[in-house]
Structure I
Amino acid sequence: MSNLRGLERVIHNLNKEIKAIEGRSMKGLIRAAIIIRRDMDITPPVIPVDTSNMRGSWFTTPGYQGNGNPFLTMGFSANYSAYVHEMIGAKFQRPGAGPKFFQAAFRRNKEDILEVIREEAQIKG
């Protein structure tokens, strides 16, 4: 299995931009996660589905840093999700399914993600 450096780089760069948004709120982060999740189901490469276990294992976990800034962890809890994500060249059953579906959703939606986080940012006064 190839490693997840491409996905890690995409998320790292996006996180840098998100952290620069002052007053970001949990609501904005949740709206961003909704964009990612919906996109992975409608825009190729979509989430591969065999038994729907991986697709159904999607999760989000909200939290707050010590300085009060919100963060949101999202992903798939099925233990084989990273493996499937990296299966370049595989033939998936679901039409439009393919590898790098999570990474592609972040790349495609970067501007929309940043916009909803900005929209929901609470202005510190």
Structure II
Amino acid sequence: MTPPVGPYTPLVRAGGWLVASGQIGAAEGAVVPGGAPAELRQAIANLEQLLVGAGASLGDVVKTTVFLTDMADYGAVNAAYADAFGDHRPARSAVAVAGLPLGAAVEIEAWAWVGDAGAPGAD
């Protein structure tokens, strides 16, 4: 997995929530080739790796935000997103931005609900 490109934590647990910082489609320190759809597939794979490391899965994701540098990619990104999430449909926002780290075309952040088991203060 590509390490963060800034001073932030990639995944934070807050009670029953896992909050994932934005993931770009980078592997081995560079954005993958193939444009926005390929980048989104890799970004979701990076997100999934974070979630699995915390005992969760993409099926636990309840909200995502997708950032796009070009809204012309919206349709192709939707298709890649639907392929990655399958029948699971988290709530989602898609936002156009002026730029993303490492020159990426797309980034995704997510909130996953994993319940209160094991949370600080949980009985």
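Each value in this text was obtained by applying a stated rule to the coordinates, not by laboratory testing. Please read these numbers as outputs of a predicted model, since none were measured by experiment. Cβ atoms are built from the backbone, for glycine too; each structure is taken alone.
Things worth noting here:
- Read-out distance in nm of label points 7 Å out along Cα→Cβ at positions 8 and 104, computed value 2.3, structure in I, II: I
- Ranking I, II by percent of Cα pairs over 21 Å apart, the structure that comes out highest: I
- Source structure (of I, II) for FRET efficiency 1/(1 + (r/R0)^6) of positions 48 and 64 (r between Cβ atoms, R0 = 41 Å, to 0.05), computed value 1.00: II
- Given -15000 for helix-only ellipticity at 222 nm (-39500 (n - 2.57) for each DSSP H run of 4 or more, over all residues; to 500), calculated: source structure among I, II: I
- Origin of the derived value 2.9 (distance in nm of label points 7 Å out along Cα→Cβ at positions 16 and 40; candidates I, II): II
- For 41 (relative contact order in percent (Cα under 8 Å, 6 or more apart), calculated) the corresponding structure among I, II: I
- Structure with the greatest value (metric distance in nm of label points 7 Å out along Cα→Cβ at positions 56 and 88, set I, II): I
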